[in-house]
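Q: In structure tokens below, several structures.
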Structure 1
Amino acid sequence: MNPFAEKLNNQIRKNSSSTFASLSKLGKDIFFPPGILTQAGQAKKKAHRFNATIGIALEEQKPMCLDVTKPYFSNLEADEIYTYAPPEGLPQLRKLWKEKMLRLNPSLIGKSISNPMVTSALTHGLCLVGDLCVDPGDVVITADKMWGVYRLNFETRKQAQIVTFPLFNDQDGFNIEAFTELLATEAKKREKLIVVLNFPNNPTGYTLSEKEAQEVYNTLKNQADQGTKIVTISDDAYFGLFYENSIKESLFAGLCNLHENILAIKLDGATKESYVWGFRTGFLTIGTKSENSAALYEAMEMKVKGLIRTTVSSGNHASQSILEKILVTKEYYENLAEKFQILKARAQRLKTVLSNSKYDDEWGIYPFNSGYFMCLKLHKVEAEDLRIHLLDKYGIGTIALGKTDLRIAFSCIEEEQIEELIDLIYQGAKDLSS
């Protein structure tokens with residue numbers, strides 16, 4: 001093993017043996033080399049005459065750029081756009097995002113968590129966690145209603161096994177019994193489990209109640225008490241879009257210091273939280289119980305930096321620079337509140353429309369209280385057949401998930417158009433069922 005990797009492993013093992021046991025083989029082998037980037041960083045601080053290190057071109061001591069690109073970045077300086085950002089992200093942006101996390105998750109205040117590391121959106125974050133913690137044959141536990149990329153990342157890329165539990169029970173609430181049973185069953189077979197918790201949920205738009213969240217914490221803690229090493233991944237892609245009857249913070253806030261055997265990882269991003277999908281800027285934050293969490297997080301950051309260096313190298317600098325500027329403005333939170341109200345009104349209108357019993361012969365609905373989506377549970381026709389029919393006859397796009405579930409993204413439908421949309425979907429279902 002490379003001595004730099006071994007040094008990081010010793011630092012992690014010393015401060016959290018459970019965290020070290022949660023690492024994959026790649027996670028143990030990876031390190032951030034003291035190579036070009038490290039040397040260039042030293043030169044940036046000390047090379048006051050000539051700095052001939054980093055692989056960019058300069059002109060009059062500024063990053064060389066094409067004049068045709070300048071008009072599109074009128075409020076950014078050249079070194080905020082064209083140069084490489086650090087692999088872990090711009091320092092000030094990381095600081096500001098952590099402050100935002102604390103502001104919107106007040107129960108995080110006083111708890112020890114790492115500084116967020118910048119990812120190329122949340123999908124890249126999933127990739128990094130897979131590399132860091134998942135070996136072939138490992139089990140990843142998640143709800144049966146899940147984002148399809150989980151299978152691509154954990155099963156196809158990492159050769160792990162996804163095992164699911166029913167998200168909902170018969171009372172249209174979170175199925176804590178199934179979750180608890182599955183956790184216990186899988187823990188009997190192995191020492192480490194990876195648990196993905198995605199709320200607001202894609203595809204259903206459901207978020208746990210306060211009571212349900214506490215039950216999840218209790219279940220995970222009880223299993224950790226029995227010696228199981230658990231990596232929890234809070235997929236917070238739609239964080240903040242909590243409309244009614246749910247928790248208003250990330251589950252990460254309750255997991256990050258819950259138990260020494262629980263390594264909590266939060267994946268979020270500006271992508272949906274700040275309505276900048278094309279910026280492709282996400283964040284990865286770590287939390288666990290440790291007597292010297294600072295030393296632990298320092299070593300874990302070096303591991304993640306090594307993984308970033310071997311994938312995307314570093315994230316988009318211009319996107320990070322813009323986010324860094326807007327996060328310090330009061331208008332940012334005012335804008336967030338405005339957009340939240342628009343999406344909440346759409347969700348409420350959709351609920352009102354779907355409450356009409358005239359639709360009951362064709363579908364039921366899964367509970368939704370947050371996020372971008374909701375799902376119909378079709379009674380008579382298959383989801384893929386209906387999806388194709390809606391496209392061909394009515395020009396309506398939806399997503400088919402399995403045989404019965406049809407996902408509707410109300411996030412992209414104007415409030416006044418929702419009833420027409422539902423009526424046309426109903427008509428399409430009647431066309432096929434009759």
Structure 2
Amino acid sequence: MKSNFKLIVTIVFIAIAVLAVMVFAGAIKIGGDTAKSDLTGKVTFWGTVPKEDVSDLLNDFSKINNTFTINYVAKSPTTYNQDLLEAFAAGKGPDLFLVTEDSIYNNYDKAYTIPFATYPLLNFQSYNAPAADVFLTGQGSTAFPLAIDPLIMYYNRNMLDANNILYPPEYWDELNEEVVKITKKSPGNQITQSAVALGQFTNVNNAKDILTTMFMQVGNPVVNKQGSSFQSGLIDPRNSKPPSDALLFYTSFASPSSSTYSWNKTLANSQEAFTSNSLAFYFGFASELSTLINKNPNLNFGIAPLPQVKNSKTKVTGARVVGISVSAFSRNFNTAYGAASLLTSGDFAREYARIQGIAPIRRDLLAERQKDVYSPVFYSTALIARTWVDPSPKETDNIFRSMVESVFSSSLKPKAAIIDAGERINLLLR
């Protein structure tokens with residue numbers, strides 16, 4: 001298997017080198033030199049979004065861009081990376097494919113890197129929100145950014161009102177104060193009403209995302225990217241702000257001896273607790289909005305940005321990011337490239353974000369005025385969202401679970417747990 005993989009990677013590099021020569025020689029036109037009339041033929045587009053979610057959008061797109069056709073193929077999220085690997089190995093890979101912050105690492109060898117000479121770094125960062133940087137390498141961009149799903153704070157209005165709390169917390173120290181007011185315990189110190197679900201891992205939805213957001217808020221990138229190489233930021237000696245204090249803060253909410261004790265592993269899943277009116281604050285993604293409403297249509301809740309570190313010069317929240325990569329093996333490269341650029345720059349990008357309940361990633365689309373209740377928060381939060389290259393979601397889930405549990409059980413000090421996690425992430429990156 002390893003020898004086959006090395007052969008595939010070698011073929012990819014050869015194909016990209018040939019493609020680069022053809023582009024430089026003018027045999028293939030890309031970027032601004034490509035007119036719509038040059039885009040012809042058929043393009044196959046793979047993604048993990050259900051086909052019914054994008055069919056109407058693609059039909060509308062095709063009416064405007066009628067010189068070529070796009071065939072969208074929906075794949076299972078659980079087998080997506082393997083499906084791509086097998087398809088490309090068999091010479092049957094798609095021309096375009098959706099990528100995210102936790103799938104791009106496994107697909108660098110399949111994605112065409114758009115060189116900075118074609119899509120300058122200044123333009124890339126001027127057009128897109130900062131979280132799009134997850135697709136950058138030292139040579140260019142591995143995807144056209146499409147949308148962003150920011151991590152936000154959902155809060156129960158009734159519980160805040162009942163405890164004379166006028167506004168949800170803007171900073172983490174304010175959350176501490178509100179946790180003390182809202183959390184109720186029995187004489188035996190059993191939690192009967194919880195303010196926030198933090199400190200544990202298994203029954204906290206988005207625990208890894210919350211924890212890595214805290215790390216990024218104190219200036220730790222989780223994974224550092226230098227050109228085409230990667231290293232865990234958790235143990236980078238250049239970091240002036242190690243995330244051990246953030247880890248200790250996170251676990252304190254599950255410590256019975258802490259004044260902010262508000263959660264333990266015997267309680268229900270945090271999303272279930274929130275929709276059943278037994279949890280005041282829930283940290284979830286924008287895309288979870290419809291799920292929360294469907295679970296409890298009578299839930300009286302509001303949304304706000306995730307709490308921040310007080311006196312910090314920057315605001316940060318976590319995010320999931322979606323982009324469209326052009327296959328390095330596409331047999332219709334010019335059309336695939338043009339299609340990806342068109343899909344991510346106009347009506348399709350705007351409507352895709354709306355249907356998915358998230359935000360577009362382009363700044364010009366984020367600047368558009370929104371009339372519904374929730375989108376203004378999603379859009380403004382998208383501008384402070386950041387993410388990181390996750391080499392293996394399943395494996396990093398296990399790594400962060402072990403990190404939290406080792407601190408909670410006192411088997412490791414926070415600093416040692418951070419170092420252990422960083423070393424394990426480095427093994428994945430190698």
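Each reported figure results from applying straightforward, stated rules to the coordinates on display, with no laboratory input. Bear in mind the structure is a predicted one, so any value in this text is a computation, not a measurement. Cβ atoms are built from the backbone, for glycine too; each structure is taken alone.
Q: For which of the structures 1, 2 does the calculation of distance in nm of label points 7 Å out along Cα→Cβ at positions 119 and 343 return 1.8?
A: Working: 1: 1.8; 2: 1.2.
It traces back to 1.
Q: Quick check: 3.9 is what I get for distance in nm of label points 7 Å out along Cα→Cβ at positions 103 and 167, calculated from one of 1, 2. Which structure matches?
A: Details: 1: 3.0; 2: 3.9.
Checking each candidate, the match is 2.
Q: Here's another thing I want to ask about it. Quick check for you: by relative contact order in percent (Cα under 8 Å, 6 or more apart), which of 1, 2 is greatest? Intermediate results must be reported in sequence, preceding the final value.
A: On the way: 1: 19; 2: 26.
Sorting by relative contact order in percent (Cα under 8 Å, 6 or more apart) in descending order puts 2 first.
Q: Moving on. Consider the structures 1, 2: one of them gives 2.5 for distance in nm of label points 7 Å out along Cα→Cβ at positions 151 and 199 as calculated from the coordinates. Say which.
A: The correct label is 1.
Q: Still on this structure: From 1, 2, which structure was FRET efficiency 1/(1 + (r/R0)^6) of positions 71 and 223 (r between Cβ atoms, R0 = 35 Å, to 0.05) = 0.55 calculated on? Mind showing how you got there, number by number?
A: Values: 1: 0.05; 2: 0.55.
This figure was derived from 2.
Q: Now a separate question. When distance in nm of label points 7 Å out along Cα→Cβ at positions 247 and 351 is computed for each of 1, 2, which one produces 2.0? Write out the running numbers ahead of the final one.
A: Numbers: 1: 2.0; 2: 4.7.
Of the structures listed, the value fits 1.
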